[in-house]
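Derivation of every value follows stated rules applied to the coordinates shown; laboratory data play no part. In this text the structure is predicted, and so the values were computed from the model without any measurement. Cβ atoms are built from the backbone, for glycine too; each structure is taken alone.
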Structure I
Amino acid sequence: MQAATKLDFKTRSKYMWQEMKAHKHHYILMAPYVLLFILFTVIPVFMSLGISFTQFNMLETPKFIGLDNYIKLLLDDEIFIIAIRNTIILAVVTGPVSYLLAFVFAWLINELKPRMRAFMTLIFYAPSISGNAFLIWLLIFSGDVHGYANAFLMNWGLIDNPILWLKDPDYMLLVIIIVQLWLSLGVSFLSFIAGLQSVDRTLYEAGAIDGVKNRWQELWFITIPSMKPQLLFGAVMQITTSLAIAEVSMQLVGFPSVQYEGHTIVTHLIDYGSIRFDLGYASAIATVLFLIMIGANVLVRNFLRRLGE
């Protein structure tokens, strides 16, 4: 049995080596990216995992403390519990909604003529790369009578006094959700446009012959199965974005926010990593966030693989 296993291993190794030699140019082209990915992504992840078991302030030698950071984080840190709650709320709302909006808008825009499609793609993608986006929303949700949201609601008689949108804990998460949804049509939206463009048009003709009668059936039985790679990629990007919300919160409701109502896991990480320089504790936060992202990605990928089957 062991001899057979060794033989299979040698056979596979020999086959892989022959394949690598046959496609050596591909590996040479991939080498710079792979090297940078390992150097700046893989190695830092393992370093962070190791540092999470230490007490490290960047000035002194890391001191091994075992699971103390994780025990403190999960059992004693009340602010982290608030951060987890806010992050889950934001992820559950903005993740699926922005994912569906990105797909629906991409599907509708894909039906336009090429020039109009390119123009509308730019319009929908622009907010995600706009540097002054937060300034616009600060004006809209200003807490005085001059804020556009307050002015609109007061003109229609819906409120009597201005609402402190960015200071009142009852409204802060709502504002963050609205702005995050507006900013979320980014890479996923572009990947969906590319996926829709790559669908073989002859499949629709074959589907019509096989009994596909309307656009909804085309979407479910032809379009979605044909662009599963783009759907999976978009899901990964949306999950990562929705669980890593920080900039929107800090720019709109402050850092820290009132009663930590805008606090997220990433802002908690920034607090300990960039302000307090407690890198051991910050690494523990990063590790927990990484595990949450991995778990969410596995669940969503398993779900999307079944679409259209």
Structure II
Amino acid sequence: MNTTAIEVRDLHQRYEDFEAVRGVSFEVARGELYALLGTNGAGKTTTLDVLEGFRAPTKGQVRVLGHDPLAERAAVRRRMGLVLQEAGFYKDLTVAETVDAWRRWTPGAMDRRAVLDRVGLTHREQVRVGQLSGGEKRRLDLALAVLGRPEVLFLDEPTTGLDPEARRNVWALVREMVAEGVTVLLTTHYLDEAEQLAQRLAIMHAGRIVTEGTLGAVLAGRGTRIAFRLPGVRPGELPYASGPTRRSVRADGEAYTVETDRPQEDLRVLLTWAHQRGLELAGLEVRRPSLEEIFLEVAETEKVAA
């Protein structure tokens, strides 16, 4: 059995003179949750459109469960679930009527009560869709996406506009599905969502993947940050551990940020130096960079390079 659920090879997608995706390649293993991150216009949704079989790639190849999702749509569509950025519901239908309508079109569909219970909407089944809150409509999206027990689930910004409690309810459902072996490809603007859910992730910018890997691997490419405030001292006066290292120092007035791959040694030298001079490293903080900081750095670096 092929252990790869999603394959993307040198994907390009052009709209007249605009190239939205520029040579993207990645794989997603069966039972893995893979997150695509990026600013607006990075190419995430376009990539999903191709994988979901809504458009043919300008160049390159994609496979979902071993099939071309456009040319072999019948073979793969019943095995995937979709949560689009915006779903179209008939507002006058009740939740129960909406699910029943989709059940008629979905081979092997779950029982209505079972799927509504799974997304926490059983108590709202007789409510018209137009009367649901934004979070409840998103849960209905998820109910319809998982109705056919998909092997692959595409989630395009699934928690946009939800309150914190509703987001965490969605996260819990997604975790359950991954634990059951469902492959999930997620796009999101919420970086904490990717940190919480993704086994691997990629950051896209201007149609390309800039960095990819596990969260640990992506963060490992950056040094630990030592931040503090120290008035009356120039950056060149600060001491550091001797020997080879990757280190950068940023100063903003009295605020210093030292990024280093030898944090323990550098911190020991800095603290000893400050103690000997009766100085205080105010607001001292030692931490690894967050995914948000790396995301912003990638976007800024690519903007400058462009």
Worksheet item: Quick one: Cα extents along the principal axes in Å came out at 77, 45, 39 when computed from one of I, II, so which one is it?
Response: II
Worksheet item: Hey, helix-only ellipticity at 222 nm (-39500 (n - 2.57) for each DSSP H run of 4 or more, over all residues; to 500) derived from one of I, II reads -20500; which structure?
Response: I
Worksheet item: Of the structures labelled I, II, which one yields 19 when relative contact order in percent (Cα under 8 Å, 6 or more apart) is computed from its coordinates?
Response: II
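Looking at structures I, II, which one was FRET efficiency 1/(1 + (r/R0)^6) of positions 88 and 280 (r between Cβ atoms, R0 = 30 Å, to 0.05) calculated from, given that it came out as 0.00? Intermediate values should be presented prior to the final figure.
On the way: I: 0.75; II: 0.00.
Checking each candidate, the match is II.
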Practice prompt. Please state which of the structures I, II yields 0.00 when FRET efficiency 1/(1 + (r/R0)^6) of positions 72 and 208 (r between Cβ atoms, R0 = 30 Å, to 0.05) is computed from it.
Written response: I
Worksheet item: Suppose you compute distance in nm of label points 7 Å out along Cα→Cβ at positions 32 and 288 for every structure in I, II: which one lands on 1.9?
Response: II
Worksheet item: Here distance in nm of label points 7 Å out along Cα→Cβ at positions 24 and 96 has been calculated and equals 4.1, so which of I, II was it run on?
Response: II
Response to the item:
Highest-scoring structure on FRET efficiency 1/(1 + (r/R0)^6) of positions 120 and 216 (r between Cβ atoms, R0 = 30 Å, to 0.05) (candidates I, II) is I
Practice prompt. Supply the structure label, taken from I, II, corresponding to volume of the Cα convex hull per residue in Å³, for residues 200-239 alone with the calculated value 126.
Written response: II
